[in-house]
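Colleague: Take a look at the structures below.
Just so you know, all these numbers are worked out from the coordinates, no wet-lab data involved. Note that the structure is a prediction, hence the values are computed from the model and not measured. Cβ atoms are built from the backbone, for glycine too; each structure is taken alone.
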Structure P
Amino acid sequence: MRPTTSDCPCGSKRDYVDCCGPYHAGEREAPDAIALMRSRYSAFVRGDDEYLLRTLHPDHADREAGDPAVRRSLKETFRRYRYGGLRVLDHRLPGSDGLAEVLFHARVREGSRDRSFVERSYFALDGGGWRYLAGDMLPSAGLKGVESLTLEAFEKLLEASR
């Protein structure tokens, strides 16, 4: 997809061409897990399956289905959902395991239904850059104080939901 001059969908309040556009175009890699998460959200908004596949970690569970199946799934996602905004809530730098964590709230709609969620995403370096490895998600409907959640508070909510 060719970058355009407009607000970046990631919510940075920067122009797309100066924000996520260079990552999507393959001009450079996201420098950290937060930038990768934001750029992946923008790719969902823009329907960029190439970028989403390129930034999916080789060990991500979806990889078992093969790239064609992942692409079909992504295209179905693009068709069904509309994205209304992103907010990064918290993050954790890579620990001894090499994993970085980012907690975010994504506002999403499927037709008239609110499908917004909070996710703790895990990111790992794969030799080429940061890649999305896995995530734990909870629907944001019914969660109190979503915009002030921390990773620790999310972990407690996640445990309570199991």
Structure Q
Amino acid sequence: MIPLLNMNASAWVQRWAALIPPGGRVLDLACGGGRHAVYLAGLGHGVIAVDRDLSLATVVRGTPGITWRQADLEADAWPFPGGSFRGIVITHYLHRPLFGLLLAALEPGGVLIYETFSLGQAKYGRPRNPAHLLLPGELLEITRGKLRVLAFEDVEEPEQRRCVQRLCGVKA
């Protein structure tokens, strides 16, 4: 039995993960402690969990269905060819140069589930660097004409001490 300390997938990921078509691979980008990789593997998906530092995921590294890959996607070449994934899940990570590569990596019918911090977050804490904060409506603009957007939120949640954008979209 793998201990699942603080392993709850985000409510946004849980809400939309069932739309990821079965039978293919799912990318958990910037997987951190692996909570979404574990959740997605539990749904029966083969997961590629990528992070530049996999030490946070040590406790769940034996989870069946997950391939762990250490890579610095901000410094190294993109390792995934176009059309590689039925789903891509990203939470609490933003590196704008990856947007085109991520959209290309989705198979037709593939699902992007994205949730990260947005402008205004600095008043609650980290991240504060504008390079790591989405501009108003930025996720929606980046995916316009590339995905059929099923849901989008650009919200401030004072009770959670965060400003976030969330998007779920399907590649045509």
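Colleague: Can you tell which of P, Q yields -4000 when helix-only ellipticity at 222 nm (-39500 (n - 2.57) for each DSSP H run of 4 or more, over all residues; to 500) is derived from it?
Modeller: Q
Colleague: Moving on. I have 39, 36, 32 for Cα extents along the principal axes in Å, calculated from one of the structures P, Q. Which structure is it?
Modeller: Going through each structure in turn, the value belongs to Q.
Colleague: To test your reading of the models, identify which of P, Q gives 0.40 for FRET efficiency 1/(1 + (r/R0)^6) of positions 59 and 83 (r between Cβ atoms, R0 = 30 Å, to 0.05) when calculated.
Modeller: That value comes from structure Q.
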